[in-house]
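Take a look at the structures listed below.
Read the figures in this text as sums done on the coordinates, not as results from a lab. As the structure is a prediction and not an experimental result, all values here were calculated from the model. Cβ atoms are built from the backbone, for glycine too; each structure is taken alone.
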Structure 1
Amino acid sequence: MKNFQKTQTQIVRMSAMMLMVFMSSIAWAQDKGIDIDVNLDKKGGNWYSNPIVYVIGGAVFILLLVALLKGGNKSSS
């Protein structure tokens, strides 16, 4: 009886292994490969996609903030 259970366990393991190999080969066959298309020649575009706009905007904001905070710092003597 032990021999029968051992054989049955081996059959189940082999079937599971074959099923996993079959499923992985199906999944691998569906992979179409790497399709990378990098386009560095952007013509036009939106104004807000340029990072220099944010740098200039941040600098103007900081200058306005400093000017407003410095002007409100008048001490009464």
Structure 2
Amino acid sequence: MSLRLAKLPDRTPVKITISLDPDLAAALADYAAIYRQTYGVEEKPEALIPAMLEKFLGSDAGFKRARKTLHSKAS
């Protein structure tokens, strides 16, 4: 039997702990406040960071090219 939907990839979250300088922590808190004003939904900075990183990495063409090269060499 074949399904139209492929098997879902592993979606187990991976926890990473980081330290931020005070200026970056303040900027993230401000971003969360502006997010709340914009969308009317309160989100903590730590909930926004994964989406921010995903957006950043997805928009970095140089990273995408280098990553493709990195993985093609590893195969």
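Out of 1, 2, choose the structure whose coordinates give mean count of other Cβ atoms within 10 Å over residues 15-22 equal to 6.9 when calculated.
Answer by label: 2.
Can you rank 1, 2 by FRET efficiency 1/(1 + (r/R0)^6) of positions 7 and 63 (r between Cβ atoms, R0 = 25 Å, to 0.05) and just name the one with the largest value? Before the final figure, lay out the partial values.
Numbers: 1: 0.00; 2: 0.40.
Across 1, 2, FRET efficiency 1/(1 + (r/R0)^6) of positions 7 and 63 (r between Cβ atoms, R0 = 25 Å, to 0.05) peaks for 2.
Assuming -22500 is helix-only ellipticity at 222 nm (-39500 (n - 2.57) for each DSSP H run of 4 or more, over all residues; to 500) as calculated from a single structure, say which of 1, 2 it is.
Only one of 1, 2 returns -22500 for helix-only ellipticity at 222 nm (-39500 (n - 2.57) for each DSSP H run of 4 or more, over all residues; to 500), namely 1.
Can you rank 1, 2 by mean projected area of the Cα convex hull in nm² and just name the one with the largest value?
Structure 1 gives the largest value of mean projected area of the Cα convex hull in nm² among 1, 2.
Oh, and also: Given a value of 2.2 for distance in nm of label points 7 Å out along Cα→Cβ at positions 23 and 55, point me to the structure among 1, 2 it was derived from.
Working: 1: 5.3; 2: 2.2.
Attributed to the structure labelled 2.
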